[in-house]
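Each value in this text was obtained by applying a stated rule to the coordinates, not by laboratory testing. All values derive from a computational prediction rather than experimental measurement. Cβ atoms are built from the backbone, for glycine too; each structure is taken alone.
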Structure 1
Amino acid sequence: MLKIIETILFRIDWLLSRIAAMAVLAVMVLIVCDVFGRYMFARPLPWVYDIVSIYVVNLVLYFLASEVLRTRSNIELDLHLRFLPQRLWSVLQGCAWLAVATILALAAWQVWGSMADSLAVGEVHPGLYEWPVWAEKAVVALGLTLLTCRILVRFCRFVERGLDAGVFNADESAHPIPGE
């Protein structure tokens, strides 16, 4: 069952990382067009800053969070000094990851609720263009939910492997890419 969940998470991460990459590429094109329009025709694209600051920054940050944890692509500091027995160290690491997952799950729950409220009332960002707030919150909620699931899967592997904390530092990037 855990393998199926890992495969589903991998496929979602794979898809969302491609969406984030395309969003970054689109932003680059939009900014070039904005700059070109601003300096060549004195006609900038006034909505570009809104799209980037409201949607794309969150999209890239939250859509990649689970993928970054899976592949250990983040910057990390690992202290190799251990003053505690290995078993106790492993249990403490497991408790820490469980605490992180709990806090992320609570945050995701709050953001999902806030997103539903925003959608129900038609909340928009004030300004020249009224961008919907619910879409921004949906990106954050989805990213937090996937990150929570990724951590919980690792925690289940930790318990399954007899409290082996090595699972928290495992590189899962060897998973096959869907469709290949």
Structure 2
Amino acid sequence: MAVRPIVRLGHPALRAPASPVLKERLGDEDLQTLIDDMIETMLAAGGVGLAAPQLGLDRQLIVYVVVDPEKTPAQADKRVLVNPMLEPLPGEPVYDWEGCLSIPDLRGLVPRHPAVKVHALDREGRLVEFAAEGYEGRIVQHEFDHLNGVVFLDRMRDLRSLAFSAEWEEFMIEGEKAQVG
């Protein structure tokens, strides 16, 4: 396994739709190595999700951490989604803060569906279908956007919430805590 470089906003792979992975290629050693490298890269970068276009690769491939408050990201389960399709489930959009490994040090408020039904293949080529809601649903939607040339900035409805991470922590999060307390 190896940590690979993550491309940043401006790289053409982040703005192009990714190509499907052929099911018969899932048994290839190089593709399985790529999946392992993506997981290692995501964890090394401190992320909870990563899509192949973020490595400059034209493949519909996502890895992410199934966040568990009882476990560190390294200990938590990892999911691999190949050629995913998302089906929004009913509910009003939920706004929450997002950042991106390809847009380092920026955060913004992004509306997302509260839950989505995921249809994909796993790393062995088996069909998986499940509902992803809450934080997991947000991660899946964020990474799915990368497969379609979309970044979180495109989803923001008001760029006034866009902030650098340090200022976000100092002014925006502290401000929200003060309003609650």
Structure 3
Amino acid sequence: MDTSWCKDRMQKAIDFFENELAWLQIGRATRGLVENISISTSYGSMPIGQLANITVPDTQTIKIESRDKSVLPAIEKAIYDLWTWLAPKNEWAWYIIVKVPALTWERRQQLAKQVHAMGEEIKARMRQVRHDEMKAIKHAFEQKELSEDEKKQQEDAIDDITKTYNKKVDDHIKNKEDDILK
């Protein structure tokens, strides 16, 4: 059996986790806070990142310059609806400025706990992938498609892959928690 399926599913879980971490507001402006927010436009629902140029002029400011000025009010509303603590401001109908407030210590601690919980959820997904793969190996062994040695070798390989990806999740958790708490 090939372990690439297992690696692929675990990598997808890591990619999802990284994307979710990008959405977390940690007291400084990032493109990730707004670029994936969907806006309903006359040409369908699209993320802000495809409708506008997003820049971060300083650590507390996001500037959104839409290619189509008619969608600026929709962008402004969508940001406010998703992040009620952000106050987007339409500047002379040319662009939107979003000021990102600094975080309190209590909010930082809450975010650190949230990151940890998100990481545990991803680890649970990876345990399910491991379980599915082990089940497939056991089935192949019962069908006489694998010898006892091959079965043991593949189970060890799956365990090693799982440990590697769990370590990646732990590293992401630690880095993000450090980032939030400093």
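Sorting 1, 2, 3 by distance in nm of label points 7 Å out along Cα→Cβ at positions 87 and 119 from high to low puts 1 first, with the largest value. Among candidates 1, 2, 3, the computation of FRET efficiency 1/(1 + (r/R0)^6) of positions 23 and 167 (r between Cβ atoms, R0 = 30 Å, to 0.05) that gave 0.45 used structure 1. Could you tell me which structure in 1, 2, 3 was used to calculate helix-only ellipticity at 222 nm (-39500 (n - 2.57) for each DSSP H run of 4 or more, over all residues; to 500) as -24000? Value -24000 for helix-only ellipticity at 222 nm (-39500 (n - 2.57) for each DSSP H run of 4 or more, over all residues; to 500) corresponds to 1 out of 1, 2, 3.
With semi-axes √(5λ) of the Cα gyration tensor in Å derived from the coordinates and found to be 43, 20, 11, which of 1, 2, 3 does the value describe? The read-out was computed on structure 3. Which one of 1, 2, 3 has distance in nm of label points 7 Å out along Cα→Cβ at positions 15 and 135, as calculated from the coordinates, equal to 2.4? The structure behind it is 3.
Source structure of the calculated read-out (distance in nm of label points 7 Å out along Cα→Cβ at positions 55 and 151, 6.3) within 1, 2, 3: 3.
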